[in-house]
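Got some structures for you, see below.
No lab work stands behind these numbers, since they all come straight from the coordinates. All values derive from a computational prediction rather than experimental measurement. Cβ atoms are built from the backbone, for glycine too; each structure is taken alone.
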Structure P
Amino acid sequence: MSAGGNNKLHYPSADRNSQPIAEALLAQIDRQSPNLKLLEIASGSGQHTGYLAALLPNISFQPTEYDKGLFSSITAYVQDCVTGNINPPIHVDISQDVKQWKVQFPTSSYDYMFNSNMMHISPWTCSIGLFRAAGELLKSGGKLFTYGPYAQDGDLTPQSNVDFDQGLKRRDPTWGVRDIRDLKQLADANGLKLEKLVDMPSNNKFLTWLKL
């Protein structure tokens, strides 16, 4: 076993959705140009970055996470990455303005951003912060990819997603499945627009937001 392997966390949901996410992302990303950069917000266990980075050796991945307890797992995926294109994780509170982050990123310095399964299990301020950061950190023509369950124009389907949303709100009233209609308003306020929506397995969606 590799040096980092023992610290790796494996979330079953991330194991299941890594391949569908990769397929949706690879269809929309530049796989040829060198020295591209991707910033992941809320990297969690590090599974997605570990999976995607090996498929995209032309892209430098920067994982970030609020929960420092997950850093050892992310670092294990960094160490085990065969293509060596994942940077060490950085602590980021996405609810804060970019200028308040402990590590400063230059404006318009990223080609891509990626966020999976965060918005529904975090306060709305985190969604606000995500789009604010994308507006500041993405280059013109850059893309923010988000994945998870979403409502559309007030309609949340199927019933399993309705039940899931209700369960989230019982756990924390500030949580809940977000409506794409509301996210479009955040995007518009930060110079982005919804470019593409892909229906995914398990009633999730993969959204592509273009920086104008």
Structure Q
Amino acid sequence: MGVVYAVLLAFVVVIAWQQFDDARKDADHEATVLTAMYRNADALEGAGPDARPAIRDYVRLVADREWDKMATFHRQDLAADRALGAVWTAFRAIEPRTKSDEAFYDQAVSSLNDATELRRERIATSGRELPTAMWGMLIIGGIISIGFTYFFGVSSFAAQALMVGALAALVGLVLSLILALDLPFTGSVGVGPDAMHDALREFTLISS
């Protein structure tokens, strides 16, 4: 019973960690895509409306407002929605005049499409968690595994208590780890908007 439960715990920990790591990588990728879009918009200066202020406003709203709302309520921020719409509007108004402008414009629009998809995936991922049935199986399995320790006859009560306590502590720690990783953007170990703040700082360097 202990081996079966240990394998189940290890499997769930690996899955939870992979989902958490994927969420972190996607958040970093989203910031990278937005930075590339900003660079392309910088190269398009003079070909139409400047899209850089709209990009900055959107990234700032994502970092300062949407991230907290996403972590708590697992949904997007309406102000960030409007800001993203403003970015699309700014790029629609740009009219490339040279082949160089066309190349930068195509790359910028491609990055904008990628950023939109990555945002949708980030928001969807923020609310994904283990099914209730899985949590029930983990908790009941832990209780059963700890209960089996009472079938081992130990002459010393202290040794019996130590065995039961150690196993209960181990199970509790692993379940706490799974809980911490379950919602990748929530809690003290959740993925934060650090990459977005880094992107904002890089925007300043690009524009200077």
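Which of P, Q yields 36 for relative contact order in percent (Cα under 8 Å, 6 or more apart), as computed?
For relative contact order in percent (Cα under 8 Å, 6 or more apart), the value 36 is produced by structure Q.
For distance in nm of label points 7 Å out along Cα→Cβ at positions 155 and 179, which of the structures P, Q scores highest?
Q
Given a value of 0.95 for FRET efficiency 1/(1 + (r/R0)^6) of positions 43 and 123 (r between Cβ atoms, R0 = 30 Å, to 0.05), point me to the structure among P, Q it was derived from.
Attributed to the structure labelled P.
Using mean count of other Cβ atoms within 10 Å over residues 27-34, single out the structure from P, Q with the greatest value.
Q
Quick check: 23.5, 74 is what I get for Rg and Dmax of the Cα atoms in Å, for residues 107-170 alone, calculated from one of P, Q. Which structure matches?
It was calculated from structure Q.
Quick check: 4.1 is what I get for distance in nm of label points 7 Å out along Cα→Cβ at positions 75 and 163, calculated from one of P, Q. Which structure matches?
P
For which of P, Q does Cα extents along the principal axes in Å, calculated from the coordinates, equal 45, 37, 34?
The read-out was computed on structure P.
Given -26500 as the derived value for helix-only ellipticity at 222 nm (-39500 (n - 2.57) for each DSSP H run of 4 or more, over all residues; to 500), which of the supplied structures P, Q does it correspond to?
For helix-only ellipticity at 222 nm (-39500 (n - 2.57) for each DSSP H run of 4 or more, over all residues; to 500), the value -26500 is produced by structure Q.
Distance in nm of label points 7 Å out along Cα→Cβ at positions 83 and 147 was computed and gave 5.2; which structure, P, Q, did it come from?
Q
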